[in-house]
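Structures incoming, each one as structure tokens.
Coordinate-derived values only; no laboratory data. Remember, predicted model here, so these are calculated numbers, not experimental data. Cβ atoms are built from the backbone, for glycine too; each structure is taken alone.
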Structure P
Amino acid sequence: MSTITRRKLIGTTAAAGALAATGLAGLRAATAETAAPGDRAEAQAFGHPGMLHTQADFDRMAAKVAAGTEPWTWGWDKLVANGHSQTGWAPRPTETIIRGGDGQNYPQLYRDIHAAYQNALRWKVSGDAAHRDKAVEILNAWSATLRTVTGNADRFLAAGIYGYQFCNAAEIVRDAPGFDLGRFQQMMVDVFYPLNDWFLVNHNDACITNYWANWDLCNMASIMAIGILTDDQAMYDYAVDYFWNGEGNGSIQNAIPFVYDGLAQWQESGRDQGHSIMGIGLMASIMEMAWNQGLDLYSARDNAFAKAAEYVARYNLGHDDLPFTTYSWGTGQNCAYREQTVMGAGGRGQVRPVWEMVYGHYTQRRGYAMPNVAAMAGQHSPEGGGGDYGLNSGGFDTLGFGTLAHVRLHWNDIPDDLQPL
């Protein structure tokens, strides 16, 4: 394995350890599989596979599909039908990826990442080594070729979104024959991490509130995923610390500025709904990766994220009876004052595959009532992935396939005595 270059990290973890333990008293497990983890010990080895999926998750998926059990078979059929999950996929690696400005070529990166992930997932569920080998081929091709991610400010979105997704695909095949894990790790540390870090530290030299929650969240997700992939405790802790204490809009305090009774206003709710739903998917991905490493971020601030997911889901289901508090912030380099006084209706009802992961945790693991998230998940089941929601970048912001990967209980087995949020 190549020697992984260690980068200077910011932040401390003292507050993170204390805060991450809060809010556990009222939680209960919905299944024996998922007793709540506590704080992740400082010296504890990382579990692998341990990002969006564990081996127990893969075992569950494989068993349900082999038994022909719905809804898992619906999710499996959705995966098999996706053009990105085929063994005939031909990767198109390039030395420079550009997102934003002139010469943009980033779709060839996100489409290859989703092809790698989907083939890896098909291998884990079916055991078909041809899909494993295709995922390895795609990932090796990129780690041998990619040297730079650039463009205008959107390069930070590329580094964040595709960084965490790339790592998730690699994590699934990390021990597969022929996969050059060391070279892939080095690519993530050399190409993606510096952009993730620079954005969270400097926010592109803009006012700290200038960039929406999604910008922070995708870069936090990438740093966490790179830390897990490379077994870098300091990098992982950096992401966790930013979740609790970051000054930007991705921290748990700033991404959810107003909490009501059972609902919470998302930071981008006054902007539009496409970006609000995107943010739900990104924060859920961070929380799921942490959970699978033994750290409960889902329960932060008395389940504030669950309340925010209910809020976003309810509005996108067509309800107008939601509270909205005027949201103000500073923009640009001089923090010019801006405010939003009403809900942003743009993109209302947009379909993105983010809801099964949220519902799978709060209701199926923890036993909380999530009527709006449940309705949203039910309306859009089975969830697909990249390629099922159009070919522009928004359709690839989430890895998806939550019906296959994140449903843990058949709907007939969900308890009747669910707790209110």
Structure Q
Amino acid sequence: MPDTYLGESVKKLGFGLMRLPRVEGGQDFDLEQIKKMVDHFLANGYTYFDTAYVYGGSEEATREALVKRHPRDKYTIASKLNLNAALGGGMGFGGPPQPAAAPPSREEAQKKMLDQFETTLSRLGTDYLDFYLLHGLGGATIKTADDVDAWGFVRSLKEQGRIRHYGLSFHGTPEELDGVFTAHPDAEFVQLQINYLDWEDERVQSGKCYAVARKHNKPVTVMEPIKGGQLANENAVFAKHFKTFDADTSAASWALRFVADLPGLVAILSGMSTYEQLVDNVNTFNGLKPLSDADRKAIADARNVIASVPRVPCTACNYCKDCPQKINIAQMFNLYNDFLVYGEINERMYGMMTGAPSPFNDRTGKPSDCVSCKSCENECPQHIEISSLMEKIAAVAPK
């Protein structure tokens, strides 16, 4: 793929390989469906595939569905170097990072990073990557990358011809991103979380991070354009709002069109989990039209609709943390508020909150475990009727 792939005006749908379909009732990937998705994606002229070392089984599935079945010069692959996993932090798929027992020396770190890179190539069944990213930089990981010279490591891989381009995926503040580009002007591109809901969000600051990338003239790969699928739910309040403007356009299509209207994009990654989702996204991009003023107003109004949804007024003060049933009440309210907006509870997050106890979460009770003792209600400064809300959450929680 020519270097112009990083060109200013490229707008392409990218296949995010983190949420691949699995066989019904099991954990194995549905390879036949994935092959069908890959073939349809390529047949429509799209070429960018995005995976990562910590997306459990994704690199291997990519080898089986893509690399073994299609000429290597007909597509591009992006994967990622996860420093927590490389340096002993143990960040696995869907899990929180854990600190390494002791920081390795720079020489030791370089070897560990090389081991991870070689593993990625082996899993994928290829001898080079088109794009290689330092994974999830932000906060402390920015310093870690500098301490172990991760930038020098990926630079050397490019010099050896083992990767074509290097950059970073980023989860931090605009100020941090500005610092990264100032310190490492050779970074070729950045992957940012951008969608119409996070654009002005004070925590994610999508719009401000994108502005920093533009200031440094760095092409952008977009992740979470549909906010992990949340902006695709046709039963959610915002989807019903969009239907009043265009009854035939999916909620996911609105989200993708918002991002596609931005200049300077390499690819817009959609984590497609079914063939039907892929077809809908491909159709959106095949018939892509610039947003009109009426479209922009519809999206702005959708934000207002989302903001107007009544939510549980929990401030996460954690006065309720001593629940005798070990329910993480504040986190349950966070998940329930998402349900009120998006029409579903995030199953992965719910599973993490109610699974085996860990150093990061020792309160893994389920809402259905609530015995209505109301000790939490006596402590709640917001006077929330917690017990009755636990019943409501239990009724909609994943089984």
remark   = Comparing P, Q on FRET efficiency 1/(1 + (r/R0)^6) of positions 172 and 204 (r between Cβ atoms, R0 = 25 Å, to 0.05), the highest sits with Q
remark   = From the coordinates of one of P, Q, relative contact order in percent (Cα under 8 Å, 6 or more apart) came out at 15; that one is structure Q
remark   = distance in nm of label points 7 Å out along Cα→Cβ at positions 228 and 348, calculated, reads 0.7; among P, Q the input was structure Q
query = If distance in nm of label points 7 Å out along Cα→Cβ at positions 212 and 300 is computed to be 2.7, which of P, Q is the source?
reply = Q
